[in-house]
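Q: These are the structures, in structure tokens.
Please treat every number below as a calculation from the coordinates, not as lab data. Nothing here was measured: the structure is a model prediction, and the numbers come from that model. Cβ atoms are built from the backbone, for glycine too; each structure is taken alone.
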Structure I
Amino acid sequence: MCKENCFDEMGASISSYESVEKDTLELYQRVELNGILPLNFLEVANNLDQIVHAHFDSIVVSLLCLLPPLCSGATVSQTKGGNGRSIILYMLLLAPSGVGKSSVAMVGRKYVLNWLDNEYKKREKNEDIKILPDVFLDAATAEGLEASFVSESSPHCLIDEFGKFANAAKNDVIKASFLRMLMQIFDSGMVVSRKLKDTKRSKLFHVKGMGLFAASTIGPSNLAASDMRNMISDGLLNRFLVVFGRYKRIPLRQELSIEETVNIENFARKFHEFSKEKAFYLGLDSFEVYKKYHAQINESYYRKYITEDDSAGMDIR
């Protein structure tokens, strides 16, 4: 049962804590989206909706992508005591120019993750620690990504104008190597290090978690329909949750109030303390929902597979 002093996201996160239906229903009773989102998470999304030009769906997706760095080392399994899988989320926002694709990620970083990066800076300064986990990465090289995981990072990685980046990778070995590593990480949650000059043998690293937010302008010079078809057929796009940005009025405000800023940071701190390195598993009710959804996905996947539809892989993701 959820105690008085426990983190109030607990009712939404079926974990190693015991939770009863009454607690969860009480937690969700003021939620607008049919009980889909935890209350605190929804409040953060609503706050950012006031200052970000991106549509609300895009804000929610970008926020989900910010959670892996907060729960570094946490795993999710189907049963209690299972080995579990690291939390690795890949999101892709596709939209016309000027609708806040990159700003939705940068603003989320500012209010949700900056404090964590500052905590590491303080530790590095006060304790003389040379290697600390990375919080942020932007379109890194494969070597840079590997170095980040060596320090047991669970970073938030941002790739702006993903269409141009992927197209350039066709003739750029460095970019192509980076994309191949991203595909490997999503599939296995592991990275095999390269044998460089100062290493005698390669090693296998378990990725503790990662949030990848990619954005691309839709259009012939950025990401054309043919490019998307190619990325689906070669498996790259199949690894992303794809969201298409929609029209939204330009917000009047550009910054949150001090109180709103503090509330978001408190949410992030609590979430970090509650979830880091925890082993989460599906409760009985959650597993029944999962099995029903799993059956639907299998049916959709089979229909596409027998017709040789390359987007079958997207259904699985």
Structure II
Amino acid sequence: MKIKEAIIGSGISSFIYQKNSLKKFKIFSSNNYKVLKSHNFYELDAIGGNSNIWGGYINNTRHKKFLKNVKYKKFFKKNLFSVNKVFSEQSGFSKTYYLADKDNNVFRVKKEMFGNKIIENPVEKIIISKEKLSLISKNKSFKTDKIALCVGNLNLIKLMHNSDWIKDEDIVSFDDGKCLYSLNLLIDKKNNHYIPMPLIKILEKVIFRKSLNYSKTGQNLILQKFPKTSKNYSITCSSLLKMNNKKIRFFLSNHIANLRINNIPVRKFINQKSNRISVFCSGAIKKYVAGPVIQDLIFDITSNQ
């Protein structure tokens, strides 16, 4: 089966990528609804990806800064979602907003948003030749002229390994920050990013895994705390792909950025394999910024697509 352009992945990056273009795509996705964990990596391997996990939060200060960019602003004029306030001005955390769908629920990527473009057949391997790019799944192969890799960081590394682009001994490095919890006392906004966590929402996340919507709230005793400093991590590919992490996501990390293979930025590394393959995920973002990453992800995609 020949496809003009393929998107691998069906999460928020895939949604943004295809909505930011007038081209026709076929979108490949697994639907295992299985969480993949390894070291700092945590992602849902299913249609919608990590949009089924994250709280939809957006850093409104960075969002307003990015709105000065023509491409970024044009994307938001499509009105695919609204940017809603979560916390009142009196709370001291009024910079935290969230993306909402037409029903004012937390925005999640759903299968129907892709129409008939989605193929529930996960790509396990990519073969590059001069004439074409071949997508190999368990029981079928597809040919395409161009690929956008919009998978999570861990699935991206797994796909590169299966495609023989990286070996067991190759070094995967990345930047990440901590995810902590603290009381709303003696806070340090200069060195930390905070998101208030109403008790009912904490229970919601623990019991039901995700919040459906938010009501505007004031002060909260418990805060989610993201130190603005990050740490650089390095690990062999083989160790990362063992998937032997027992940590729970609520204390795991903030988000992966500056993903590199043997100290080569992942976007450059893949471009060296083929200029017909692009990559869009948080790891492709060069600089780690504490707190919500979605505004930086949208800015990266609209700037580099």
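Q: If relative contact order in percent (Cα under 8 Å, 6 or more apart) is computed to be 24, which of I, II is the source?
A: Structure of origin is II.
Q: Given a value of -6000 for helix-only ellipticity at 222 nm (-39500 (n - 2.57) for each DSSP H run of 4 or more, over all residues; to 500), point me to the structure among I, II it was derived from.
A: II
Q: Work out which structure the value 19.1, 62 belongs to, where Rg and Dmax of the Cα atoms in Å was derived from one of I, II.
A: II
Q: Which structure, out of I, II, was distance in nm of label points 7 Å out along Cα→Cβ at positions 125 and 157 derived from, given a value of 2.2?
A: Going label by label, the one that fits is II.
Q: In addition: Using the calculated result 0.70 for FRET efficiency 1/(1 + (r/R0)^6) of positions 53 and 189 (r between Cβ atoms, R0 = 30 Å, to 0.05), pick out the matching structure from I, II. Don't skip to the end; give the middle numbers.
A: On the way: I: 0.30; II: 0.70.
Computed on structure II.
Q: If you don't mind, another one. In terms of distance in nm of label points 7 Å out along Cα→Cβ at positions 45 and 269, which of structures I, II is highest? Before the final figure, lay out each step's value.
A: Details: I: 2.5; II: 1.9.
When distance in nm of label points 7 Å out along Cα→Cβ at positions 45 and 269 is calculated for I, II, structure I comes out on top.
Q: Something else now. Using distance in nm of label points 7 Å out along Cα→Cβ at positions 133 and 213, single out the structure from I, II with the greatest value.
A: II
Q: 14.2, 44 is what came out when Rg and Dmax of the Cα atoms in Å, for residues 117-172 alone was calculated for one structure; which of I, II is it?
A: Details: I: 14.2, 44; II: 11.8, 37.
Structure I accounts for this read-out.
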